[in-house]
Structures are given as C-alpha cells and as structure tokens.
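FYI, it's all coordinate maths here, none of it is from the lab. Keep in mind the model is a prediction, meaning the values are calculated, not measured. Cβ atoms are built from the backbone, for glycine too; each structure is taken alone.
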Structure P
Amino acid sequence: MQITIRQLEIFAAIYQEGSITRAAQRIGLSQAATSQALAELENQLQRRLFDRHGRRIVGNAAGRDLLPAAIQVLDHVRDIEAGAGRSRLDFKLYASLTVGNYMLPSLIARFSRRHPDARFHLAIGNTEHVAASVRQFESDAGWIEGFVRLPDLQAIPWREDKLVIIAAPGHPLAGRRATEAALADARWVLRETGSGTRAVFEDAVKGRFALAHVPLELGGIGAIKRAVMSGAGLGCISRSAVEPELASGQLRRVYASWLDLRRQITLLVHQQKYIDRGLREFLRYCGVELPVQRQQVMHGQGPQRVQNHARILPAQQQQNKRELADLDTPIE
C-alpha cells in the first residue's frame, strides 16, 4: 500500500468542503477524477472515510481520525517546500469582526513588508464559525472575542480589548464623566442582541441602570459610528474600532470608569495542528510564542502530540497595558 500526497490533499479537500464537486473545483480536478482518487484511497485503507447521504458526503469516524494526520503531512510538505524556496508563506486565518477589521490588518501589513512573498487569506465571522473552521483544519489559526472550551482546540488569551462609550462632539456628555442617571436617560445606538459587544455592555450595566432608550440596533460597527456622529445617541464599541474618529475629533469619549467594559481576545489553534516555521513566525510577530511540538508514543495509543503551554511575549504584554490605558483626560 502506497498512499500519495495527492490522495491526502484530495481527501482533506473533500472533508473540508463536504462536497466532491466543490473539492474538485478547489484542487483543479474533474469531479470524476476526484471521486476515483477517493475510491482508491478507501480501497487502500480498506475502510470507508465518508458516509453518503444522497448528494451529501459527510466524514465518518474513520475520516475524522485520518484528517489530523493528513493535514499534518500536507503541512510538513509545505514546510519542506518553503525551506527549499519552492513555495511562499501562505496563511489561512479566521477572525471575529473587531479583530478581523481593526486588529489583524495592521499586523498583517507590517509582516508582509518584511516578507513580500507572504500571502494571507483572512475570513471574518462570528465565534461559532471561527471555532468550526479551526476545528476542521480549514484555518491555521482563529481569533475570537471571548473564550471557548473545546477539547481539540488550544485557546490562548491574546489581549484584552476595551469597549468605550462614544458620543457626537456636540453631545452634552462628550468628553465628560457620566453618572448612572445620565447614562440611564441617554438614547443608545447599540449592536444587535446576541452580539459579543452587546453582551459585554449589558453585563457591565446590569444592576446599575436599565437601557430604557435604544431606538437603534445595528449589525455593523461602521453603521454605529455613523449613527452616533449624526446625533442618534451614545454608542459602545471596541476602542480599537474608533481610534481614528477619536483622534480626528469626529467622535468623543464618554467616561464611566465604574463600568467594566473589558473583554478577552482569544487565539485558537488546533491541538493537533502542525505549526510550520512560517505560521510560528507570524504568531510570534503577533506576540504569541508557541512551543516546539514533538511526538511521543503513549502505551497502546500510538503517537501523541505533546507541547507545553503557549506564552504571550513581554512586548505584547506591554502593548496590552498601553492599549488599556486611558490616553485622553475627561473634561471636569
């Protein structure tokens, strides 16, 4: 029996796409050739890797067991090719709205200036989609707002994000400290119910004041900023998303130090993900140092991936502290 790298590539594509047609389009083969390659692999292994339900194809237990090993082999091959100068750095990342739009782009841009051959694919979605993509090995790493506990994912606290209350420059509370009564009487422009940002804000104000006036619920950060600029009310969004408008004076802070508006940004990496040199270097550039992985054989269990915990580098820790500090002073 001799399994080829191409067979593993086809298998992984089918598993991740959930469709032979889409997998064939992704890897540049005909549907017939893709189906034949899968059939040959299953014959070699003498077991089915997928359950067929009409036109749907879903990975079964054998397929789930094979996927991490197949991905590791493919990642190793890409690492070898990169070391031989035959392939460029290629990263598939997934991030939540705030991280994907306001935190990662500048890091990616600076890293790309150092590595002009690097290619990034950054998808943006909610926490559930990010975690699912990393679990299926579709993404090399993911960033979410908050924390998840899944046995196959390593969740690394990356940095704290602080939400801030914002107002139009002409608002009575602009640049000032606000009391509970003042915020209770204010009109608000907030994210939709169910969003992470809305949940953090509601948890912070619970037991302090009721949100009696929320005439606008919007699904995008940009829409909230424009509505607040137009005088629709106060807003509460990530500080990283509003820094340009605060610097230009288009928006002003409203200060309420008695509210805890912090939230954790978490990096997700699959426990069985092979971290090649390129990904390790990029994550280190983001301030996260992953330990060198090794394998050991556990009695009766075969090879197991072993690693110590990741750590946040000191420079990143200092940046986290600076970003949480209040850089402007409220008017008394």
Structure Q
Amino acid sequence: MTILHGPESTGKTTLSLVMCRAAVNRGGYVAYVDAEHAIDPRWAKRFGLDFDGSQHFFLIQPANAEDALNAILKMVKLPHPEDKSRGLFDVIVLDSVASLVTKAQLAGEVGDHVVAGVARAMTQFLANVARPLAESDTSLVLINQERDNIGGGTYASPIRLPGGKAQRFYASIRAAMRAQGETYTNDDGEIIARTFRLSTKKNKVSEPNRVAEVKVYLDTGVPDYFEEMASIGKELGVFTRENGSRIKGSAAWYFNRDEGMVKVGVGAKQVANALDEDRELAAEVEAAIRYAISQMNEIKVDPITLLESDDEDDEADNAIAWDEVSGDAGHFELS
C-alpha cells in the first residue's frame, strides 16, 4: 500500500496514470477509482489509457465513500483467472482520500457537523483490506491531499492528511510531492515535459527519506525511461569508469557486457541517447539495474548463530554443579 500526497498541481494524478500505463503495458489489470469525478478521458488517452475495458483498465466513479472502499475491497479479493494464488488486479488507484464523502454527510445538509466520518470508514477499511492485499500481490495507491493543521500547536506538523491517521500506519510507502522540478519547452515555448519530484517519508521495503525525480512528457504521458536508466544506473554502479570505479564528474561511462567493458557515452544525455538508439543494450542495462535493485535489501553479512556444542559430553562437562551455598544472600560456587 502506497500513499502519495502533496499540495495541488504537484503531479499526483499524472504520476498515478504513468504507473497505470506501466502496469497495462505489462499485461496487468488496473482499476482507477475516481472519487473526485474529475478524470478527463481525453487526458488519460494521452497516456495510452482507454476506459472501454479493452486494455484491462477500468474506471470506477463511486457515489460515496462506502461504495468506493467496498468496491476496492471486492476487487482486491478477486482471483486472477490464470493464477488463483494471486489477485486479479495489479494496481488499484484511489483518487483521492480527501474527496471521499460518507452517506451520512450526503444525507445531511451543508453545515451539519459529522465527526470523523471518513476517518472511521478508512480505519475499518484498512483493517479489512490489509490481509487480502498482502495475499493478492495487488499494489494499492492512495492519493491524498494536504490540509493546513490549524490549532495544532507550535511544534506540531503544519500539514495534516484527511482520512485519519490509520493510513499512515498501514502504508508500506508514504511519499510526499512538494514541488515540481524542471520544465522542458519546445521551440514555441510550450511546456512539453516536466520533472516530478517526490520523497519517501516512510518506507518498509527499502531505505526511507530518499528523493526520486521522474521526467514525464505531458503530450504523450510517457516518462523518459532512458534518462532514468542513466541516472539510476550511475547511482547503483551499473555504469562505471573503464577500470570499474564509480563515476565522478565528467568522465566516460562504461557498461560491462559479455564481450567486456563497452563505452556508452560521456555524460547522462549521451548515455540516454545511446540507450535510445541501441534497444538491445538498453534491455541489458535495464536487467542489470533490476538485479541491482533486488540486491539492495539482501543481507550483506552472515546471520549470527548461537554457539552449539559438538559433543554431548561437552554439555555434561559444562553443567552447573551446586557444590555449596554460602551466606544468607544465596551465593553459590560453580565447579
């Protein structure tokens, strides 16, 4: 379960659509729960996503919070038609938690005071969905907005997330999107690409407090995979100098192929262009990056084991013998 939160216009929906497209391209099933009723089919089509069901991409626009959460719970429990041991959906996106409205709120009038209705519904939902979610191999992405924490005190956090605190505890990853990064324009001055920056505040599957940047072309919704492969490959040591050392400063980037060290380019831009031109090389680099990521959480040292006796006689020799007890305080001697 992943929580993606941030202020308005920081790319939360755009990034979630990029994730949906990546899952669809791999043949997976994706469900997009649009609680805000604000998704634009034409905008989603730019990302290569259609709502007709032909791509295994489904749009759900619930009437209230209970319908949205119950629909997600049912989808998580649906078995995959080809593999009954896992769930049907690969990715389920809820956009957004802050827009959920309970039946009690809808039945009342504007101004009626309903205490923590969405928070209670979210707490019950998260408790019920946690186990089925772990068994289904489904990735649940909860998009949330941020609100000012009025009256929280001097030392309290200036922001809060609608929907209660339970989502913070149940989430495996909580990523915050604070501000958009660089913008890229064409010859006419129109913005064609933007870099989205997010930082992990909580991470149960890797190191927390890390920052990631994703460059997305807004006209097609396609991220710049080759620039990402260049930057991530440099960070993980997939690209090195000719002698195998880390790349620092301006230097030629080499990649270790079957025939030996091969020069790819000088600098990230040249390397990205080389990967775009040579897709076979790009596939090898992607495989090396995925392997390096899989090894990040592996135990680097042998586990500590307690010393065990090799002989039963040694255990008998080490047995405690109560030779004598001296004093009222219970002192004893070992032989």
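Match the computed value 3.4 of distance in nm of label points 7 Å out along Cα→Cβ at positions 37 and 165 to one of the structures P, Q, and report its label.
Q
I have 16.8 for mean count of other Cβ atoms within 10 Å over residues 101-108, calculated from one of the structures P, Q. Which structure is it?
P
Work out which structure the value 22.6 belongs to, where Kirkwood radius over Cα pairs in Å was derived from one of P, Q.
Working through the options, I get structure P.
To which of P, Q does the computed value 1.00 (FRET efficiency 1/(1 + (r/R0)^6) of positions 125 and 197 (r between Cβ atoms, R0 = 35 Å, to 0.05)) belong?
P
If you work out relative contact order in percent (Cα under 8 Å, 6 or more apart) for P, Q, which one comes out largest?
Sorting by relative contact order in percent (Cα under 8 Å, 6 or more apart) in descending order puts P first.
Where is mean count of other Cβ atoms within 10 Å over residues 149-156 largest, in which of P, Q?
Greatest value across P, Q: structure P.
Once Cα Rg over 2.2 N^0.38 Å, for residues 13-180 alone is calculated for every structure in P, Q, which label goes with the largest value?
Result for Cα Rg over 2.2 N^0.38 Å, for residues 13-180 alone over P, Q: largest is P.
When Rg and Dmax of the Cα atoms in Å, for residues 173-268 alone is calculated, the result is 16.4, 45; to which of the structures P, Q does this value belong?
Considering all the candidates, the number was obtained from Q.
Which structure, out of P, Q, was helix-only ellipticity at 222 nm (-39500 (n - 2.57) for each DSSP H run of 4 or more, over all residues; to 500) calculated from, if the result is -9500?
So the calculation was done on Q.
Check the numbers for percent of Cα pairs over 17 Å apart, for residues 237-276 alone across P, Q and tell me which is largest.
Structure P comes out on top.
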